[in-house]
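Laboratory data are not the source of any read-out in this text; all were calculated from the coordinates shown. Predicted, not measured: the structure shown is a model, and the values here were computed from it. Cβ atoms are built from the backbone, for glycine too; each structure is taken alone.
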Structure P
Amino acid sequence: MKRLKKIPVGAIVLLLSLIILIFSWFYLDEKVQKDSRDPFVLQYNGGRDDSTRVTIQLNVAKSWINDEGGENQTVGAQYDGVITNGYASDIENWQLVITMPEEGVLDSSWNGTYSLDGNRLVLIPDENTGIIPAEDEKTFGFIMISDELLKFEKFEFIGYRQTAYTQYPLFWVLVVSAGIWVVFFLVYLIVSVRMRAYERRSEKDAKIITQTMKTFAGLIDAKDPYTKGHSTRVSIYAQELGRRIGLSKEEVRNLGYIALMHDCGKIGVPDHVLTKPKRLDEDERKIIEEHTTKGGYVLENFTAIEGIRDGALYHHERYDGKGYPKGLKGVDIPLCARIICVADAYDAMNSDRCYRPRLPREKIVKELDDNAGTQFDPDVVAHMLSMLREGFCDNPTQKWDN
C-alpha cells in the first residue's frame with residue numbers, strides 16, 4: 001500500500017483560512033439579511049434625540065387665531081417637520097406616530113397620508129417620501145386646529161433599513177483578508193510549482209549520481225568475479241539498517257551512496273592479491289588492508305556527500321578498537337562506517353569467495369551474534385539479525401529504491 005503523502009503545512013493554513021473566510025461571509029450575509037428583514041423602532045420623549053441616527057424635528061411654521069374672542073376661539077397652525085436619516089443605508093416602509101399633547105382637528109397635510117386617532121397622529125409616507133435616502137432627509141407637514149398651540153415632544157418612528165454589505169466593518173475586513181489570502185495562495189502556488197520542479201530535478205540528479213556510483217562500484221567489483229554486485233547489496237543493507245536506526249530520509253540516501261563507494265580503494269589493489277584463492281601472506285594482507293586508506297584518499301575531495309570518505313576509510317575498524325587503519329573504538333568510529341562494517345561482513349559471509357564457499361545462514365547468524373560488541377556495533381547487529389529473521393536479505397537487489 002502506498003503511503004499517503006504528507007499534506008504541506010502551507011496548504012493546511014490556506015485551507016483553514018479559506019474556511020474561516022467562508023464562514024465569516026455567511027455570518028455577515030445572515031446579519032445583513034436580518035437587519036434588512038427586522039424593523040427598528042425609535043421612540044423620542046422630549047423632542048429631538050441626537051443620540052440616534054434618525055432625528056425628527058417638528059416646529060411651528062406659522063399660526064393664527066380663529067374666531068378671536070368668541071366662544072369658539074381656536075388656534076390654527078402650520079407644523080413643518082423634517083426626518084433626517086443618519087444611517088449609511090436607505091430607510092423604507094416607514095411610518096411616524098406623533099403623540100399630541102391634546103386633541104385637535106387635522107385641517108390639511110402633505111407628503112404622506114395622515115390619520116388621527118384621539119391624540120395619536122399617524123403618518124404613512126407617499127410615493128415621494130416612501131424612501132429616505134442614506135444621509136438625507138424628507139419633509140412632511142400638516143395644519144392642525146386646536147384649542148391652543150401644540151408642542152410635540154413624543155414620537156415613535158418605525159422603519160426598515162436597506163442594509164448594504166459595505167456599511168459593516170466586517171465586510172471590509174473580509175475584503176482585505178480575501179485579498180491577502182489570494183496573494184498568499186498565488187505565492188504558495190508559485191513556490192509549490194517551483195518546489196516540484198526542484199524536486200524533479202533533485203530526483204533526476206539523484207538517479208544520475210546513483211547510476212554513476214553503481215557504475216563505478218561495478219567496475220570495482222568486476223576486479224573480482226566473486227564479488228559481483230557486492231557494493232550494491234551492501235548499499236541496500238546499509239540503507240535498511242539506517243532506516244531502522246532512525247536516520248532521516250536524506251541521511252539514509254547518503255548512506256546508500258557511501259556504502260556504494262566503501263570498497264573504491266580496491267581499484268588500486270593488484271588482481272593477483274585480490275583474487276588469490278589461498279591464504280594471504282603478511283605482505284599481501286597489508287596490501288589488502290591498504291584499500292581503506294586508498295579509498296579515503298580517492299574520496300578525500302568528494303565533499304558533496306557528507307561522510308563518504310569515512311565509509312571507505314573506516315569500514316574495517318572494530319568496535320573493540322582492534323581494527324584498521326586507525327584503531328578507532330566504539331562510537332569514535334563514524335556511524336556510517338559501523339553500519340557498513342556489519343553489512344559488508346554479512347554479504348561477505350553470504351557470498352561465494354575465491355577462498356571459500358558461502359556460509360550457512362545459521363553460521364552467519366552465530367558469527368554476527370558472537371562478534372557483537374567486539375568486531376561489530378551491537379545495536380547495528382541487532383537490527384541486522386532482525387532483517388535476517390524477517391527475510392529482508394532475501395533477493396536484496398529487488399529492494400533497491402534509489
Structure Q
Amino acid sequence: MRIVYCIRALYNPGGMERVLLNKVSWLSVNTDYEIVIITTDQMHRPTFYSFPPQVKIIDLEINYEEDKGKSPIAIISGYLLRRHRHKVRLAEYLRDNPADIVVSLFPSESSFIPSLKDGSRKVLELHFCRFFRLQYGRKGLIGFIDHIRSRMDAALVRRFDRFVVLTEEDAQNWGYFNSLCVIPNAVRVIPHEKSRLTNKRVIAVGRLDYQKGFDNLIKAWGLMMNRHPELAGWYLDIFGQGEWHDMLQKLAADIGVSDSIYINKPTNNITAEYLNSSLLVMSSNYEGFGMVLVEAMACGVPCVAFDCPCGPSEIIEHEHNGLLVKNGDIEGLANAMMRLMENEEERKAMGSNARKVTETYSEESVMKRWVELFVSLTEK
C-alpha cells in the first residue's frame with residue numbers, strides 16, 4: 001500500500017508535525033506500506049524532527065507564506081494563484097506516482113483533493129476544532145472570508161472518503177455523518193520512569209501565539225506569585241517559538257515575574273522536560289486535541305488546563321488526574337496551579353492516576369485504528 005500525506009511544511013516543532021512523525025515512524029516499522037510526505041512550504045529547510053530514511057519527503061515549492069504581511073487583496077489573489085499551481089503540481093505527481101490513499105492534514109489542498117481523479121481514496125485529518133477559523137475574531141474583509149470558509153468547511157469535509165477528527169466533542173460540532181470517524185492522537189514514547197514531582201517547576205509547551213494563550217498563563221502566574229510569597233522558588237518553563245515571543249517576555253517583565261518565567265526554544269527531547277517537572281499547564285484558547293496533556297500524563301505529571309474546545313475534558317478527569325478550569329478564567333487558573341504546587345501529596349496522587357492515560361492513548365491501540373481505516377478503504 002502506498003500512502004501520501006500532505007502537510008504545509010516540516011521545519012516547525014509543532015504538534016501536528018510531531019504527530020505525523022509518530023505515525024509514519026510506526027507505519028515504517030510495523031507495516032510494509034510505502035510512505036510519502038508532500039509539503040508546499042518546506043523550501044529546502046531541514047525538518048525539525050528526524051524522519052525515518054525510508055519515508056520520502058517531496059516539496060512542491062508553492063510557498064504560501066510569501067504573501068504574509070501584504071494587503072488583503074494581495075493575500076487573496078496570491079493565495080488563489082498558488083492554490084492553482086498547487087493543484088496542478090500535486091495532480092501531476094499523483095498521476096506519475098499513483099497512491100492508494102492520500103491524506104490531507106487540512107492545508108490548502110483540502111479544497112481540491114476530492115476532485116483529483118487519480119484513483120486514490122481521500123482522507124481528511126483535522127488537527128483543529130470545528131470553529132478554528134473564527135477563533136481570532138478577525139474583522140473586515142479577512143474576517144468575512146473566515147466566516148464564509150468556516151461555512152464551506154461543513155460541505156468540504158463530506159466530499160472525502162473519510163473525515164477524521166480527534167475528539168468526540170468535535171465530532172458533535174460537525175454533526176455525525178457516515179464518513180466521519182474519531183481517532184485520537186497517540187503517545188509514541190511511554191517512559192519506564194515517571195516524574196518524582198518534587199521539582200519546583202511548572203512546564204508549558206506550544207507555539208507562542210494566540211491559540212496557546214500563554215499571555216493568560218503569564219497573567220495567572222503573576223497573580224499567584226505576587227500574592228503568595230510562600231511560593232518563592234517555583235518557576236515556569238515555557239517551551240516554544242512564535243510571533244508572540246517578545247510580547248510575552250515584556251508581559252512577564254511588566255507584571256514583575258520575569259525572574260520566575262523562562263521562555264525556552266523548542267526541544268527534540270520534550271519527554272526529559274516532562275520528567276523534570278511537577279505540573280503541566282495548558283492555557284489554550286482552543287485545541288484540536290491537546291497532545292501535550294497526554295505526553296505529560298504518560299510521564300506521571302498531573303495537568304491543569306482551561307476547559308477549552310476541544311480535547312482537555314476528554315483527556316483530564318477533573319479532580320482525579322488533573323484539574324479543569326473554566327475557559328479564560330485567569331484567577332481560576334492561578335488557584336488551580338497554586339493548589340497542586342502547595343500540596344505535594346495531592347499532586348503525587350493525581351500524577352499516579354495521570355499515568356493511566358496510556359491505556360487509552362497507547363501508540364499500538366491508536367495506530368491499529370488507522371490501519372483498519374486504511375484497509376477498509378482499499379478493500380472497497
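Name the one structure among P, Q that helix-only ellipticity at 222 nm (-39500 (n - 2.57) for each DSSP H run of 4 or more, over all residues; to 500) of -15000 was derived from. Source structure: P.
Of structures P, Q, which gives 20.4 when mean count of other Cβ atoms within 10 Å over residues 334-341 is computed from the coordinates? Computing mean count of other Cβ atoms within 10 Å over residues 334-341 on every structure in P, Q gives 20.4 only for Q. Looking across P, Q, the calculation of FRET efficiency 1/(1 + (r/R0)^6) of positions 198 and 342 (r between Cβ atoms, R0 = 25 Å, to 0.05) that yields 0.10 traces back to P. Computing distance in nm of label points 7 Å out along Cα→Cβ at positions 110 and 182 across structures P, Q gives 5.0 for structure P.
Using the calculated result 15.2 for mean count of other Cβ atoms within 10 Å over residues 190-197, pick out the matching structure from P, Q. This value belongs to structure Q. Taking FRET efficiency 1/(1 + (r/R0)^6) of positions 142 and 214 (r between Cβ atoms, R0 = 25 Å, to 0.05) as the measure, the highest value among P, Q is held by Q.
Among candidates P, Q, the computation of Rg and Dmax of the Cα atoms in Å, for residues 22-149 alone that gave 16.5, 50 used structure Q. Calculating Cα Rg over 2.2 N^0.38 Å, for residues 86-245 alone for structures P, Q picks out P as the one with the greatest value.
Source structure of the calculated read-out (percent of Cα pairs over 31 Å apart, 38) within P, Q: Q.
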